[in-house]
Structure 1
Amino acid sequence: MDEAIDAGIRIVAIGFGSEEGSEITLTDPDTGARSLLVDADGVVVRSRLDGELLRELALRTEGVYVPAGTSALDLDAIVEAHVEPLVTDAAARLQRRAPTEHYFWLVLAAIVCLTAAVWVAGTGPRLATGR
């Protein structure tokens with residue numbers, strides 16, 4: 001979590017499930033048979049939402065925690081309400097103003113003076129070479 005904070009990453013956590021927990025039902029795609037998920041020891045696995053951890057993670061990174069629960073969820077509405085404002089804010093912070101260059105006229109004057117000096121030196125008297 002500290003790495004995300006240091007990098008300025010805002011976390012949007014969506015909590016699916018219930019804090020009381022429930023068993024995970026698996027459905028065989030070939031037969032449609034349903035069974036409960038068990039671990040290596042044969043114990044039924046219970047999945048429990050840790051809302052406090054997700055809430056703390058989101059708050060510490062200046063993100064958002066959305067407790068979705070176990071009901072149907074409209075992800076488009078969540079993205080529109082919670083993610084897009086964070087992205088827009090981050091993009092606005094990344095934009096910076098380009099500085100106005102004030103030295104253009106000085107450089108132009110220097111080039112004109114240099115060109116004039118070369119032209120005057122090229123048209124001035126030449127030394128006799130002995131021919």
Structure 2
Amino acid sequence: MAMYIFADKISKGEPIPVFNNGNMKRDFTYIEDIISGTRAALEKNYKTEIFNLGNHRSEKLMFMIGLIEKYICKKAIIDFKPMQPGDVPESFAEITKSIELLNFNPETNIEIGINKFINWYRDYNKI
């Protein structure tokens with residue numbers, strides 16, 4: 001959801017809140033990769049397994065924002081904020097089990113994924 005919110009606010013010239021003064025890292029995973037993993041889990045028909053799907057690497061939040069700026073062709077107005085209570089500075093998906101049991105292999109890197117997302121965003125919003 002953050003990606004859509006950021007793209008929407010950047011395209012409208014509205015400020016985006018960025019916590020921990022931008023010193024955050026997250027695992028951004030393109031939707032087609034998640035669909036692939038979900039489909040694999042359904043096809044295997046495991047009865048009681050839980051799978052973690054993600055990209056298995058952390059990307060800097062400010063890098064992600066920079067890519068949105070690049071593909072929207074507009075600079076973000078950033079409202080830096082302190083770290084929120086209970087948040088963590090870095091997270092990523094541990095996908096070893098999904099790789100082994102589902103042959104899960106996320107293929108879309110962040111730059112390609114954000115480019116595809118922004119193309120979808122423009123089409124969806126008719127801009």
Using relative contact order in percent (Cα under 8 Å, 6 or more apart) for the comparison, can you identify which of 1, 2 gives the largest number?
2
0.05 is what came out when FRET efficiency 1/(1 + (r/R0)^6) of positions 85 and 117 (r between Cβ atoms, R0 = 35 Å, to 0.05) was calculated for one structure; which of 1, 2 is it?
1
To test your reading of the models, identify which of 1, 2 gives -14500 for helix-only ellipticity at 222 nm (-39500 (n - 2.57) for each DSSP H run of 4 or more, over all residues; to 500) when calculated.
2
Rank structures 1, 2 by mean count of other Cβ atoms within 10 Å over residues 45-52 and report only the one at the top, that is, the highest.
1
For Kirkwood radius over Cα pairs in Å, the calculated result is 15.9, so let me know which of 1, 2 that is.
2
Which of the displayed structures (1, 2) returns the greatest value of distance in nm of label points 7 Å out along Cα→Cβ at positions 5 and 109 on calculation?
1
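Bear in mind that the values in this text are calculations on the coordinates, not laboratory data. Predicted, not measured: the structure shown is a model, and the values here were computed from it. Cβ atoms are built from the backbone, for glycine too; each structure is taken alone.
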